[in-house]
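Q: Multiple structures follow.
What follows draws every value from the coordinates through simple rules; no lab data is involved. What you see is a predicted model; the values in this text were computed from it and never measured. Cβ atoms are built from the backbone, for glycine too; each structure is taken alone.
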Structure P
Amino acid sequence: MKINDSYIKIIQALAQKEQLKVYLVGGFLRDHLLGRSKMDYDFAVSKNALKLARNFAKNIKGSYVLLDKEHGCARVCKKIEEGIATYDFADFRAKTFKADLSHRDFTINTLAVPVADLAKPASLADLIIDGNKARRDLAKKTLRMVSSNAFKDDPLRILRAYSLKAQLKFTIERATLVQMKKDRERLRGVSYERIREELFKILATDQAGKILKEMSASGVLEVIIPQVRLMHNCHQGTYHHLDVWPHSLETVHQLDRILAEIKEAEVRNYVNEALAGERTRAAAMKLAALLHDIGKPETRRKEKDHISFHGHEHVGQRIVRLIARMLKLSTRERLVIEDIVRWHLRPGYLSNFKKPGERAIYRFFRDTKEEAASTLLMSLADQRSTRGPATTEYDQEHHEKICLSLVRQYFRKKNEKPLEKLITGDDLIRKLRLEPSPLFSRILTAVKEKQTLGEITNKDEALVLAKKIAQEK
């Protein structure tokens, strides 16, 4: 792991000119000692951090982002060969740097190096100052709050504890966890943009299911996404061994395992595609897995000898739309999550047949579009989380076989050359003398379906079909 020497020299020169004390602190040094690669740098500045950040951005032709004017915190982003490097600058939170460290979140983030010392020939590890037993906690793989005021100073640190645990596979020390539970209601005052970033750091790991379960046990998850309370104490039928909420958490855990098992490069690239910033489809899939049955409590009905949830996917779509907007997700992320929740039952319908028909498969791909594969993988996780007495081993194996087969078919079709259109709207106007209307969409959709299934092959057959549909209308 190497720091960009030319950029550090610029910071050193700017600090010397303004007579500032500047320290490299926190995450970069922590990850350096853990042998993890990182391109995020945090600097504690004695004063005028915003001015230093602006001058630094100007010198390296980077982007300046004001994070917190009141606390003097700004970020500089610079695109480099390896990706995006970020440099955060913040004013001391106390009169001295030693006192400033006492205001930081966790001991493992209190490591520091004076920027002036980075010019020395010594190794970075030898330059590190450790005044809070950070190395000890790194060795013990423990997350420990610096002080009992850590979460009062910034409640987001409660979520950061979970995201660090997920990323580093550390343990949260007991007193720290107790304090997190005590202070969890303070999260209500944190902006959803900040909450979203920490939540998606958790969803990006292979520990998401486990961590979300712990967050629910401590009451934290219900504070940041209050709507999940709808799923508490909602009993399901004999196909399930878990009620709705534990089933939903288990579905995320199973999806973690499924995504970790993916070997095919094409599928890996698909799930790891960035939808907004660094937030990936895989993370959105896990949020959809958590929320896929959120419509069940509203639609739960007792029917003779069984329980039904008719239409819960549509109710769920409406609720996740509100949650996505609350979390300030991008439009694309919101639509991905909505689509997965809306269509998550369809793979199960397909696996009700020994061999699903080509028309049913075509319509599934037509409706789910780009989210066909993500819906299939989520459905697979859903089925693995359904082990009630009415679910047989054959059902499980058959569903898995159908889902995996359709995932392969999705990517195979994705690489095929699209069929040329047999007719267009112009043909309907000129040949059939039709006036433009919503009927055009119905006709062209029907023509495309029959063409894909090989039931019509030329323009004349397409026009015959179009005429028949128009006459029926």
Structure Q
Amino acid sequence: MDAAEIEVGNRIDAWARMPLAEGTLAIWRFVFDEQRLSRLWEEFRGRSYEKLISFATLTHLMAEALLHYAGSGRRSFEKNIESGLLNTSVQAAFGKLGRLPLPVSEALLREGTTAVCELLPHDSSGRELPESLKALDVILLDGKALKRVAKRLKLLRGVGGGLLGGKGVVALRWTTGMALAMHTHPDGDASERPLVQGLIAQTDALVSQPRLFVADRNFCDLVQAAHFTARAGDHFLVRLHGSTSFTQDPSRPERTGTDRQGRTYRETWGWLGSESNKGRRYVRKIVLLRPGEEDLILVTDLVEGDAYPAADLLWLYHQRWDIEQMFQKVTEVFGLNRLIGGTPQACIFQFAFCLLLYNVMELLRSYIAQARKCDVETISMEKLFDDAQRELIACHVVYTPEETIEHFKANLSASQVRSRLRARLAQVWSDTWRQGPRQTRRTSQRKTKRGHNSVYRILNPHVAQRTPKRGTPRC
């Protein structure tokens, strides 16, 4: 055996020693297929165009910045210029990133998640809903403002306080634990409520089952209730907002019971909204008594108390914390705390990319949990990603881009990728991936005052001038 054959053998053996990297790149190759990205770009680019930097190249640059260079876009751009993969300047790359249309970022998350879900193991049971809710597909909704924009642009220098790089409302599908879609606005100070209708429209084609939308009190008004139930068979479960009135139905007696933790609840029926409002609707109100803290008050259009027990709905609303945890992981683990670009378009693209990265790691976690025959929640995503990132960096050093492309050049179908993932991840395990004990959430007593400014309003001062003053929303 000559030296060349020995080197090839060693390189093949190196892949076997980096199963997390190989699994991640196999998913990446399927999700970020160039044909998929080209079709997505052509459909949603608007008036934007490709000249020296294609959309596929931009996704590659973002991946390297987040996975290899600790969120440094400049470092990623410089390294790719040095290797000849980027035939333009660093300034041009930042400019392209800063002009990326918002519909492209939204479509990247939506279609990328669809591709990731094609790779879910068919025999994976996923998370189990209570028997009363199994006919519904639970969608968790919440909004997020993108903070900590770097003050690199000339107009942003010297601006006091923090900067907001846009806002998005995200839908998380509870059974898969993955971000399904998002609808965004470049103004970080914009209200989340007007974004709900566009987000629900995106999920229409993605979820065929009747949906149950679960959201916090910020989404409790008659307008959002109408959006939640616009498609026949859909329902909502939201926390009651103080500005939304509820009038009890005197013909239906109050019922009481206890939730799964033994706490007392009361449920009543009545109308959400004032009598003069044409959108007024009949709902069920569930009040969970929590001594020592604020009572939890939920409203839902699932008015059949026997068919949909209040204890099940209270348990389900507690699961809404999953989307808060997703936002925390996307920020602290996957690099959203270091925004690469200085425009809302760049920030929102990075947000979509970090959400997709979260979904990819959730998929890897499901395969490992299936092989170990354990619950997915017992595997720490942070610890798993830490080892996967180390292997990806090692792969980046050991193999040239051409060699990596050669290794994954086959255009595999979803079933072939699933088989490859099962084979690579069947024996992969580390005791360090075990989830640590759940810690009690503590609210900080220290109040800090730090103002935020919207990058969109600074770059577009005419928008700030014509923005009406905020008022209390009415139903």
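Q: Supply the structure label, taken from P, Q, corresponding to Rg/Rh (Cα atoms, Kirkwood Rh) with the calculated value 1.07.
A: Details: P: 1.07; Q: 0.99.
Structure P accounts for this read-out.
Q: Then there's this: Computing distance in nm of label points 7 Å out along Cα→Cβ at positions 38 and 342 for each of P, Q, which one ends up highest?
A: When distance in nm of label points 7 Å out along Cα→Cβ at positions 38 and 342 is computed for each of P, Q, structure P gives the biggest number.
Q: A further question follows. With relative contact order in percent (Cα under 8 Å, 6 or more apart) computed per structure, which member of P, Q shows the largest figure? Mind dumping the intermediate values first?
A: Details: P: 9; Q: 21.
With respect to relative contact order in percent (Cα under 8 Å, 6 or more apart), the highest-scoring structure among P, Q is Q.
Q: Comparing FRET efficiency 1/(1 + (r/R0)^6) of positions 166 and 246 (r between Cβ atoms, R0 = 41 Å, to 0.05) across P, Q, which is largest? Don't skip to the answer; put the middle values down first.
A: On the way: P: 1.00; Q: 0.75.
Greatest value across P, Q: structure P.
Q: Same structure again: State the single structure among P, Q that was used to calculate helix-only ellipticity at 222 nm (-39500 (n - 2.57) for each DSSP H run of 4 or more, over all residues; to 500), giving -13000. Can you show the working numbers first?
A: Details: P: -16000; Q: -13000.
Clearly, the read-out refers to Q.
Q: On distance in nm of label points 7 Å out along Cα→Cβ at positions 254 and 422, which of the structures labelled P, Q is highest? Walk me through the numbers on the way to the answer.
A: On the way: P: 4.0; Q: 5.5.
Greatest value across P, Q: structure Q.
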